[in-house]
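Below are structures written as structure tokens.
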Structure P
Amino acid sequence: MTDHEETAKPVYAYASRNVNLSDRERFAVADASGYWLVLEGDWGGQIYLTVPLALVGPNARIFDLLQEIDKREWGCNEEDGASALVYSPEATLDRMRAYGADEDFIKEMRSDMGHYSGGCGGGELTDGLWLGCGIDPDHVRAMLDLQKPTPSKVGSR
């Protein structure tokens with residue numbers, strides 16, 4: 001392990017179980033830039049949405065939204081298999097560097113970093129809100145307390 005690896009941003013951050021914090025504060029990320037909020041169901045088999053974490057407001061109801069979407073999409077899983085996390089593609093590249101990947105490989109990988117993998121095709125990491133099919137963008141904007149008007153893109157299933 002190198003010094004660079006020890007100072008690298010985490011690739012993933014999962015929510016704290018501390019319910020005394022707001023939904024947004026439960027993700028212990030000091031700097032939200034470069035991170036996307038990802039809501040997924042079926043144990044990562046379906047990506048419901050991605051949005052830059054910096055756009056998610058202080059009154060976001062992330063876990064209510066996740067439960068609502070998951071109940072509709074995967075009710076057969078009885079509220080199991082859903083998760084909310086934040087992800088940084090840049091941190092992924094930093095980790096590759098820390099383990100000695102050469103810069104040509106890093107450049108090649110960077111071109112694939114606009115996507116978050118999932119079993120139903122994954123989700124895009126855009127400068128706005130990316131939604132899986134059948135999810136109402138206006139409802140999501142309200143539930144996530146998005147801080148400014150954001151473009152939305154609906155993906156395919």
Structure Q
Amino acid sequence: MEKIIIRKKVISKGHVSSNFIRLTADYDFKSIDEFIEKYSLKKIMNDLFEEDISLESLNHTILYEKYNQILLDGKENEYFEVMYKLDEEFGVSLTANIYMYHLVPSIKIKNQEFVPWSYVDSKIYAGDTWWEEDEDILKDIKNISILEFIKKYKAY
């Protein structure tokens with residue numbers, strides 16, 4: 001199963017898509033660079049993702065530094081964590097706990113993604129991993145009833 005990196009910050013449902021529509025309604029952007037040129041990285045990151053970016057280059061921010069850190073070591077940090085992507089809408093992180101997430105649709109202009117990580121708009125505690133292997137938990141997510149899952153992984 002595919003692993004992706006998510007921003008730990010949970011954004012309000014609909015916030016990203018509604019603000020993206022607002023920012024792009026009157027203009028057909030040809031690229032991410034053109035989008036940034038029109039609005040500035042700081043405004044876009046704040047309006048879309050509620051991120052306070054003080055620099056005009058994402059590559060030089062602490063946020064991007066922490067993203068690169070998790071890319072290299074695969075270890076959760078204060079900004080990001082790794083999760084399994086269950087489908088286009090949902091993912092699950094398996095550490096000591098099981099958390100289910102709803103993914104925010106990625107922001108793209110002409111198939112270019114604005115940020116290399118994913119954002120989420122909800123997070124639900126779904127149990128404890130105990131001694132179970134990731135593969136077994138992922139199989140159970142797909143194959144057993146919600147009631148069986150809650151009982152098995154103590155999601156109460």
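Read-outs: derived from the displayed coordinates by stated rules, not from any lab. Everything quoted here is computed from the prediction, not taken from an experiment. Cβ atoms are built from the backbone, for glycine too; each structure is taken alone.
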Which of P, Q yields 0.40 [FRET efficiency 1/(1 + (r/R0)^6) of positions 23 and 95 (r between Cβ atoms, R0 = 25 Å, to 0.05), calculated]: P
At a computed -7500 (helix-only ellipticity at 222 nm (-39500 (n - 2.57) for each DSSP H run of 4 or more, over all residues; to 500)), which of P, Q: P
Structures P, Q, by mean count of other Cβ atoms within 10 Å over residues 39-46: label with the highest value: P
Of the structures P, Q, the one that 19.1 was derived from, the read-out being mean count of other Cβ atoms within 10 Å over residues 31-38: P
Of the structures P, Q, the one that 10, 36, 31, 16, 7, 0 was derived from, the read-out being P(r) over Cα pairs in 10 Å bins from 0, in percent: Q
Top of P, Q by distance in nm of label points 7 Å out along Cα→Cβ at positions 103 and 135, largest first: P
Structures P, Q, by mean count of other Cβ atoms within 10 Å over residues 55-62: label with the highest value: P
